[in-house]
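Asks: Got some structures for you, see below.
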Structure 1
Amino acid sequence: MEDPHARLVAALLDARQRHCFPPDVRKAAPEFVGQVLGLLFPHFADRLECSAAAVRRDVTTVEASLHRLLELLEPHYPRTEPSLPARFMAGLPDTYAWLQQDAQAIFDADPAARSVDEVILTYPGFLAIAIYRVAHALHGLGFPLLPRLLTEHAHQRTGVDIHPGAVIGRRFVIDHGTGVVIGETTLIGSNVKLYQGVTLGALMVEKALADKKRHPTIEDDVVVYANATILGGETVVGQGSIIAGNAWLTQSVPRNSIVTRRSEVRPRNGDGGLDELDYHI
């Protein structure tokens, strides 16, 4: 009797043989970034031992985990730089210093925050930034897939989607966080604040533009309020500018500008009936 699933099995077997991806990677990537954050901040540690020996042990554990991840991925993404784990570890003090500044900036910007510890422990914006900074460091070392796994983990946890290739300056603030999207070629200066729902995206989505700058540049000291959308690789938001909530921006604005979205206010019909706007969903 002919196997009714023969065609399906043949097609799936071929796919598995051509894309035999190690299943451990999806679990190992979040575990790795959790180890990194637990090393840098006691707030994320599963256990805390306050001794130099314990810190050295945790450093060794993080480096060994990165070696293991790279070995799992190597058949699919050959590693050209054997010293990548050592170089990543050498850069962690700088990553830690930048994240301390990010946490302080979030605390300074939010009247509801009672301490920097509260920011680190509870703010999804800080968690998304922290995972992005780890992923961006790996991205800069030339290993493509692992950084994307890390930032997608942050996306799932926080609702914040930051491509690891984006370049983001010091004292970065994401308040509330949910719905923030930052594209691959975005350039963000220092002391920038983004609120929930902000999109820094591409004006056109075409595969031929993969190697072009597709996303905007946000200069120092800019504030972008909730649900604003800024698109295009040639769009530059000048230093010190404020972009109001729900604004739609596809062209550059000079330094110290205010971009608003004007709301129309008018009386409703006096007969108690429904306006035409009431039918718009």
Structure 2
Amino acid sequence: MTKFKKYLWAVLALVVALGAGGFYAINKQAIGIPAFYVWKALSGQSHGGATAEINGIKLYYETYGEGPPVLVLHGGTGFIESMHYQISDLAKDHLVIAPDSRGHGRSTDGEGPLHYAQMADDMLALMDHLKIEKADIVGWSDGGIIALDLAIRHPDRVGHIAVSGTNFDTSGLAEMPDLTSDPEGESVAAQRDFYKRLAPDPAHWPVFYRKVLAMWASEPHYTVEQLATIKSPVLVMAGEHDSIKREHTDALAKAIPLSQEVIIPGASHFAPVSHHVEVNAAIDVFLKAR
């Protein structure tokens, strides 16, 4: 494909993205996504997407760039695009592997409830599928919990870990999830609408959403003793006004032997999007300080 044709496709992607309805209307996770699609089309860093049949599901993932492998994991009800700022920055000098977690985005769901350990097993299977022995991990929220689970149960497969807005116990949530929350309510319209555009079965949204809420209400429950076994260097980040309690973030950083803590001033739980410059800078310094 010529550069001119790539440009035309990029412009078309931008027009489609900008006209994609309510999701793109002033939503924290949508900021920059149209530009991300253009970057994928023009940068030469995107290798495209693929599906791996693992653990009874079809796990969708995309890869970008070249270099040391880094697994980039989005949060609950999110999707690959949620991490677009981190993906495009890391792809400059890493092989980025960005999956849609089980049940999320373009990946299919399995039978029964969602569990963090189950999703961590999916990531391990994806690494095996790609023949990657060891990878760094960048995870936001639920993605960070998955990273912690891998570091506890599979320490030899994990390098450096950077997490943002991540709790190790349900007690760390500033507010417990409302299990009666309406899957069609306005508060989750953005996630719902994007899910319905991407998911293999758009009608599965209410089931999927309730599974995520149930997981948030019941997991994780890692102990300080388990966190103390983590061998990986860990960057623990959170927004100054995160939905994870500050004392819980402090306890997470304190419990992990090789950890450092960075609090992003003025940021909420959405720091990887709203304060991506600061978050990306912290990750870059952390991963290069080996």
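Asks: Compare distance in nm of label points 7 Å out along Cα→Cβ at positions 100 and 180 across structures 1, 2 and report the one with the greatest value. Don't jump to the answer; show the numbers that get you there.
Replies: On the way: 1: 2.2; 2: 3.2.
With respect to distance in nm of label points 7 Å out along Cα→Cβ at positions 100 and 180, the highest-scoring structure among 1, 2 is 2.
Asks: May I pose another question? Determine which structure produced the value 4, 14, 14, 14, 18, 17, 13, 5, 1 for P(r) over Cα pairs in 5 Å bins from 0, in percent, for residues 156-203 alone, calculated from the coordinates; the candidates are 1, 2. Walk me through the intermediate numbers first.
Replies: On the way: 1: 6, 22, 31, 31, 9, 1; 2: 4, 14, 14, 14, 18, 17, 13, 5, 1.
Going through each structure in turn, the value belongs to 2.
Asks: Same structure again: Can you spot which of 1, 2 the value 10 was calculated from, given it is relative contact order in percent (Cα under 8 Å, 6 or more apart)?
Replies: Details: 1: 10; 2: 16.
This figure was derived from 1.
Asks: Let me ask something else. Which one of 1, 2 has mean count of other Cβ atoms within 10 Å over residues 44-51, as calculated from the coordinates, equal to 10.4?
Replies: Numbers: 1: 10.4; 2: 14.5.
Of the structures listed, the value fits 1.
Asks: Hey, percent of Cα pairs over 29 Å apart derived from one of 1, 2 reads 29; which structure?
Replies: Details: 1: 45; 2: 29.
Structure 2 accounts for this read-out.
Asks: To test your reading of the models, identify which of 1, 2 gives 2.6 for distance in nm of label points 7 Å out along Cα→Cβ at positions 60 and 124 when calculated. Before the final figure, lay out each step's value.
Replies: Values: 1: 3.9; 2: 2.6.
This value belongs to structure 2.
Asks: FRET efficiency 1/(1 + (r/R0)^6) of positions 196 and 252 (r between Cβ atoms, R0 = 41 Å, to 0.05) computed as 0.95: which structure among 1, 2? Walk me through the numbers on the way to the answer.
Replies: Numbers: 1: 0.95; 2: 0.75.
Value 0.95 for FRET efficiency 1/(1 + (r/R0)^6) of positions 196 and 252 (r between Cβ atoms, R0 = 41 Å, to 0.05) corresponds to 1 out of 1, 2.
Asks: Computing helix-only ellipticity at 222 nm (-39500 (n - 2.57) for each DSSP H run of 4 or more, over all residues; to 500) gives -11500 for which of 1, 2?
Replies: Values: 1: -14000; 2: -11500.
Structure 2 accounts for this read-out.
Where a number appears in this text, it was derived from the coordinates with a stated rule and is not lab data. All values derive from a computational prediction rather than experimental measurement. Cβ atoms are built from the backbone, for glycine too; each structure is taken alone.
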